[in-house]
1. State the single structure among I, II that was used to calculate helix-only ellipticity at 222 nm (-39500 (n - 2.57) for each DSSP H run of 4 or more, over all residues; to 500), giving -24000.
2. Looking at structures I, II, which one was Rg and Dmax of the Cα atoms in Å, for residues 140-275 alone calculated from, given that it came out as 18.7, 58?
3. For the read-out FRET efficiency 1/(1 + (r/R0)^6) of positions 84 and 148 (r between Cβ atoms, R0 = 35 Å, to 0.05), a value of 0.35 was computed from one structure; give its label from I, II.
4. Using the calculated result 2.4 for distance in nm of label points 7 Å out along Cα→Cβ at positions 108 and 132, pick out the matching structure from I, II.
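Only the coordinates and a few stated rules stand behind these numbers; no lab work does. What you are looking at is a predicted structure, and each value in this text was computed from that prediction instead of being measured. Cβ atoms are built from the backbone, for glycine too; each structure is taken alone.
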Structure I
Amino acid sequence: MSSIQLGSVTIYTYGLALALACAAALLWMSLSARKNAIPARAVSTFAVIALPLGVLCSRAGWCLARLDWVSQQEHFFFQFQRGGGMLYGALLGVLLALWVTARIQKLPFARLADLTAAPGLLVIAIGRLAEGLVGEGYGRNVYEWFDPWGEQSLIAWEDPSPLFRFPFAVPDHYEEYNFAIFVLEAFAAILMLVLVLCSRRRKAGAKAVLALLLYASMQAVFESMRQDSVLRFGFVRVNQLLSGVLVLILLIICMRGAGKLKPVQRTMPFVELIVCCGIIMAMEFALEKKIDFLTWMRMDVCYMVMALGALGLIFTVLPLWRKAFPTIKES
C-alpha cells in the first residue's frame, strides 16, 4: 500500500486522499447549508456521526463479503492499515448518520440527504482516483484485449502501446498494462455530480434519490469491468448484486411517492427492472462464456449491451422519480 513516512508516523496515501475528500465534502455541505436554511450545527453533528459510522460500516460490509477469509485472520476487523472496505457499506453508514442527525436536530431527513448528494459524489470521484495509488480499480490486459486471437474485442490492434499510460491504462504487479477502470468510474461520478447540480429544484429528497439511482445503475457495469480484488459470493459480484437491490429500493420509494397509478403503471416498471437486470446478468454470464449460444459475443459487445441495460434501469425509474419529486413550481 502506498504510504508516506514522517519520522515514526506512517501516512497511507489512500486514506489521506479519502480524508481530504471528506473534508472538502463537509466544507461544501457547510456552505450549502447556509443557502438552504439548514443550521450549521446539523452539518457538524452529521460529521461527528458519519465519519466513524461510515468507516465501521464500510469495514463490516467488506468483512461480511470475505467472511471465509476474515474468520482465519485474528483481529482483522480493527487492522485498518491492511485495507479492506466496501463503498456500499460506507453509504449505509452515511444514511444511518443522516437519520440520526435528522432526529437530533429535528430536521427533515430528505433535506439533509439532498445536502449530501453532490458532495457525496465528489467523495466517490476522489476515492476512485485514489484507488490507483493502491493498485486497485484496474480492468483487463490492454494487449490481450486487442489481440484478435483473444476474442475479447472487435478491434484488432497489433501495437496498443500508445494506451500504455495514464489515464488509459496502469501497470499491474507484473508490469503489464491493464485498463484504468478507476479513472472511468471517477469520470462517471463527476458527470453524475454535474447532472445532480443541474437538475431543477424539486421536492426534498429528489437530488439524493437521483444520485443514488445514477450511481447504482452504472456501477453494475463498472463492477463487471473490474478485474482486481472484487468482492464475490461464489461467482456473483457483491457490488453488482447490491446495485440491483438499491435500484429496486429506489423504484419502490419513487412509486410510493408518485401517488395514484394505474395497475399497468405499477406493474410495468417492475417488469422493465427485471428485464434490464436480466440483460446485465446474461452479459455477465456471456463474459464468463457460461451461456453456449452467447459465446460468439466479443467482450466489448457484452459491455455495450450491459451499458444499455444499465441505462434501462435509469429510464425505468426516472419517470416515477419525476412524479414522486415534482418541481417546486408544480407543487
Structure II
Amino acid sequence: MYKYLSLVRYYNLIFVVFVQIMIRQTVLMPVLQKYGFEIAPFDLATWLLILATVLIAAGGYVLNDYFDVKIDAINQPEKQIVNKTVSKSVAMRLYQVLTGAGVVSGLASAHFSQSYTLAFIYVVVPGLLWFYSASYKRQFLTGNLAVSFVAALTVLVMAINEVKLLENEYGDLLYQTPLPSELYAWTAGFALFSFLLTLIREIIKDIEDIEGDREMECRTIPIVWGIKKAKIVIYSLIIITLAALFALNHFYIYFEGSLTFRYMLFGVALPLVVLAIMIFSAHERQSLHQASTLAKYIMMTGVLYGFVFYYLMAKTYQFSLFGLFMIDAGNQIR
C-alpha cells in the first residue's frame, strides 16, 4: 500500500488539499465577511473541486514516473517505483483511473456551480499534464512553465468557483460591487507566488537531475545553457519574487502596522536569500536536493500568510475570526 501512496506523492496531495481549503477559509472568506457575508460551509461543488484537483494531481505524478523510468533509473534508482515494485502496466491503469475520476469530479463540480470555466480547466489540465510528462518536460523551459502554471491554477480555481457560486445567487448585482475583482486580486497574489516558487524549484530539480536528463537528450535549461546560467536564472527569479512581494506590500496591502512586512521579511525574503546562497554553493545532488526542499518550505510559508491576512482583515473590519471570536483595535481577542 505504501508504494502506491509514495507513487502518488501523498504528502504533496495533503499539501494541495491544505492550500485549497486555506485559500478559501483565510483569503476568500474574510473578503466576503468584509462585505457582510457570513462564513459559509463547504458546499458540494467546492468539495468536488478539491477532490478533482487531488485526483488529477495524483494521476499526474503516476504518469510522470511512468514516462521517467529510464531517467529515474539514473538519477534516483533507490527511489524508483515504476518498473520495480509497480509494473508499467499497473501504473498506466492507475493513472487512467485517477485522472478519469478527477475529470468526472471536476465536471460534476462545474455542473453544480454552473461554471464553463471550471469545466474547461478540468478537461484541459489533464491533457497539459500528459504532454508535460510525455514531451514538454524535455523541452526548453516549456515543461517548467507548464507545471508552474498548473500550480497557480490550483489556487485560482478556488476564486473562480466562489465567484461563480455568488453569481448564481446574486446575478448581475454581484458585478456592481468590487467584490469579484477583490476576490480575484487577493487570490491572484497567492497564485503568482505559487507560480514563481514552483518555477524556481523546477529549475533547481533540473540541475539536480541533469545527469539522467542529458542521457535521455532532454533540453532543460541547465543542459542547454549550462549550470552556471541556470543558476543565474534562479537568482533572477528570486529577485523578481522579492521585488513583487515588497511592491505588493508597499502599494496594495493597506493594513496598519508592520505585521505583513515582518512576516514577508522573516518568513519569505530571508529564506529566499538563504536559498540563493545555497544554490550558489551547491555542487552535488544532495545540496541541490536540500535547496529544492527549502524552496518547498518557502512556498508553504508564503501561502501561510493567509492566516495573517485573515487576522488583519478581522482586526481592520471588526468581524469574527473563523466565526469564533473578535479582535479589537488593541489586538485583544474577545
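1. Values: I: -21500; II: -24000.
The structure behind it is II.
2. II
3. Structure I accounts for this read-out.
4. Values: I: 4.0; II: 2.4.
This value belongs to structure II.
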